[in-house]
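> Each structure below is given as structure tokens.
Each reported figure results from applying straightforward, stated rules to the coordinates on display, with no laboratory input. Predicted model only: the values in this text are computed from it and were never measured. Cβ atoms are built from the backbone, for glycine too; each structure is taken alone.
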Structure I
Amino acid sequence: MLTIGYIGNGKSTNRYHLPFVLQRENIRVKTIYQRNPKHESWDRIAGVTYTSNLDELLNDKDIQLIVVCTRTDSHYEYAKLVLEHNKNCLVEKPFMETSEQAKEIFAIAKEKGLIVQAYQNRRFDSDFLTVQKVIEEGKLGDLLELEMHYDYYRPEVPESVHSFDPISSFLYGHGCHTLDQVISYFGKPDHIHYDVRQLLGQGRMNDYFDLDLYYGRLKVSVKSSYFRLKERPSFVVYGKKGCFVKETKDRQEEHLKLFYMPDNKDFGIDTIKHYGVLTYIDDEGTIHEETVKSVNGDYGRVYDDLYEAIINGKDKTITDEQTLLQMEILETGVKNLK
């Protein structure tokens with residue numbers, strides 16, 4: 001049994017972590033720390049201790065893993081505190097504010113023989129897993145280009161912000177999802193072209209980004225905007241022999257926002273209308289078009305991997321090197337914005 005606790009009792013903990021952890025018989029949630037119980041807005045979970053005394057959580061000998069689900073600007077402080085109390089640590093993304101902070105946190109964990117990693121749950125998105133399956137089947141031929149989009153039409157978000165802060169930028173907030181997917185599958189790129197903008201002008205939030213990551217002749221484009229009235233496809237993949245288009249995103253977040261939880265058998269699962277379309281030409285020159293059943297996603301697989309690493313000593317799936325590379329890309333992307 002892996003016994004865990006949480007720092008933070010807000011949306012992150014209750015929407016994106018607990019619904020998956022509570023499905024796992026080999027993980028026990030013991031304690032949740034909330035700094036201000038007056039602001040509590042989520043139903044309490046039976047059998048879980050809620051405390052406003054952080055020392056109670058940090059000094060509990062039963063707890064092996066503490067999950068940090070707080071604002072990004074407090075991740076470094078809390079992660080360091082957790083490691084100093086000899087606990088393994090999982091940190092919401094973006095992992096840290098800077099790559100220097102990330103290096104220090106990884107170094108402390110290594111010195112103490114502990115595990116610390118980012119909660120890169122989007123690595124287990126259905127659309128991303130389905131793209132991997134299609135690539136590996138080989139019908140696309142040699143890969144030439146992959147485009148991934150994360151679009152909204154929420155102009156009220158950037159319009160309400162009148163200063164620029166790197167850690168609240170769109171690139172940090174959403175690039176941390178998609179860049180991890182690219183890095184996890186393709187590794188370190190040969191080079192990157194950055195187009196990171198403030199569409200409303202200097203001194204406003206970053207509300208658009210378009211990063212091209214090059215791997216030999218393959219170009220992977222990661223694109224997001226707050227001003228897309230009609231979303232672009234979630235993924236478009238081009239190879240020498242064909243293309244695959246996945247219009248819709250993973251549905252786990254959609255269901256969580258509706259409080260439709262993972263204990264439902266169809267939670268997060270695509271129906272046929274959500275399936276992607278593979279078009280390719282075979283060796284005889286015949287063109288085929290196939291609907292591809294989506295691979296099921298599961299954010300909880302982050303916890304399955306952590307269980308194996310902490311309890312059974314297996315290697316981490318989300319590595320320090322991948323997280324550091326992502327942090328360096330995020331930093332570089334926003335460094336010239338003011």
Structure II
Amino acid sequence: MTHHQNPRALLTPAMRGVIERMARAAHVPLHALTPQQARAAYELGADVLDLPPTKLPRVESFTVPARDGFDLPVRLYAPGLASMQPPLPVLVYLHGGGFTIGSIATHDILCRSLSHLAHCAVISVGYRLAPEYRFPVAFEDAWDAVQWVHQHGLELGLDPARIAVGGDSAGGTLAAACALQARDAGLKLALQLLFYPGTCAHADTLSHRTFGKGFVLEAEHVAYFFDLYIPNHADREDWRFAPLNAPDVDGVAPAWFCLAECDPLVDEGLLYADRLRAAGVAVDLELYRGVTHEFIKMGRVLPQARQAHLDAARALRLAFGIAL
């Protein structure tokens with residue numbers, strides 16, 4: 001991908017305004033905080049630019065067991081349309097945050113929006129975070145949640161034959177890895193919904209250099225998160241962390257990609273989409289111009305975020321066979 005001489009010139013005026021406001025606020029950068037402080041700071045700012053939450057008739061929090069007996073928190077969202085007879089198709093959603101920050105709460109508005117717009121259930125997974133829990137725990141938790149939904153979904157009015165996985169950023173990495181694991185396990189998924197996923201072992205693509213400073217997700221953040229989650233560099237070659245390293249991607253679920261033009265992760269998203277296409281996997285990719293990483297949670301100020309929610313919902317409805 002060719003990158004601009006002056007990458008800041010690519011930003012939309014509204015996106016530039018967001019970045020300038022962030023700079024003026026002069027918060028201590030997340031990578032200069034302890035993981036606990038970074039989580040608290042991210043929680044505080046999570047909804048500042050987001051749309052107001054959509055009211056849904058069914059929102060339930062409960063836990064599902066992970067393989068080691070840990071009670072994984074999950075939150076179920078379901079739309080209440082008279083026309084929607086159960087069992088409902090379901091998106092298992094994995095939040096972003098570098099495997100270190102983020103929570104069900106920080107992605108509540110997004111999950112509500114997707115449930116409402118796609119007319120499907122969403123189960124958001126509170127997988128365990130680094131550094132308390134390092135690689136591969138986040139992946140194992142995510143996969144355990146997918147399997148649980150497949151095995152027990154019907155008890156909640158969910159359709160085990162129509163499951164999608166999705167996530168943003170690190171959650172997109174986990175979703176892509178779950179799609180690979182599902183293929184290997186013979187569990188058929190309807191879709192992998194990937195918002196600017198990380199797919200490479202090392203942050204070494206051209207876009208990491210072009211957009212590594214001053215575009216929301218900075219190179220220092222990436223290094224900080226990677227070092228907390230997966231300190232052993234040899235482990236980073238593992239496809240559960242770097243889906244691009246999977247021995248093959250034949251037969252994985254169809255994919256919908258949402259990529260941000262001004263994002264360090266844009267190139268690895270494009271690379272993974274190309275890898276899937278080359279293996280004959282159906283791929284739909286939207287590149288949102290002039291916006292950065294994390295933009296889908298900025299719907300109050302960025303029309304691209306609102307558009308991405310609609311586009312993602314459309315992809316889900318198509319995958320689930322829900323009339324558009």
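> Comparing structures I, II by distance in nm of label points 7 Å out along Cα→Cβ at positions 24 and 216, which one has the largest value?
If we compare distance in nm of label points 7 Å out along Cα→Cβ at positions 24 and 216 over I, II, the biggest value is for I.
> Here is a further query. Output the label of whichever structure in I, II has the greatest value of mean count of other Cβ atoms within 10 Å over residues 88-95.
By mean count of other Cβ atoms within 10 Å over residues 88-95, the leading structure of I, II is II.
> While we're here: Between I, II, which one scores greatest on FRET efficiency 1/(1 + (r/R0)^6) of positions 16 and 160 (r between Cβ atoms, R0 = 30 Å, to 0.05)?
Sorting by FRET efficiency 1/(1 + (r/R0)^6) of positions 16 and 160 (r between Cβ atoms, R0 = 30 Å, to 0.05) in descending order puts I first.
> Looking at Rg/Rh (Cα atoms, Kirkwood Rh), for residues 184-231 alone, point out which structure of I, II has the largest value.
II
> Something else about it: Which one of I, II has Rg and Dmax of the Cα atoms in Å, as calculated from the coordinates, equal to 18.2, 55?
The read-out comes from structure II.
> Figure out for me which of the structures I, II the number -11000 belongs to, where helix-only ellipticity at 222 nm (-39500 (n - 2.57) for each DSSP H run of 4 or more, over all residues; to 500) was derived from the coordinates.
Structure of origin is II.
> With FRET efficiency 1/(1 + (r/R0)^6) of positions 56 and 192 (r between Cβ atoms, R0 = 30 Å, to 0.05) derived from the coordinates and found to be 0.80, which of I, II does the value describe?
II
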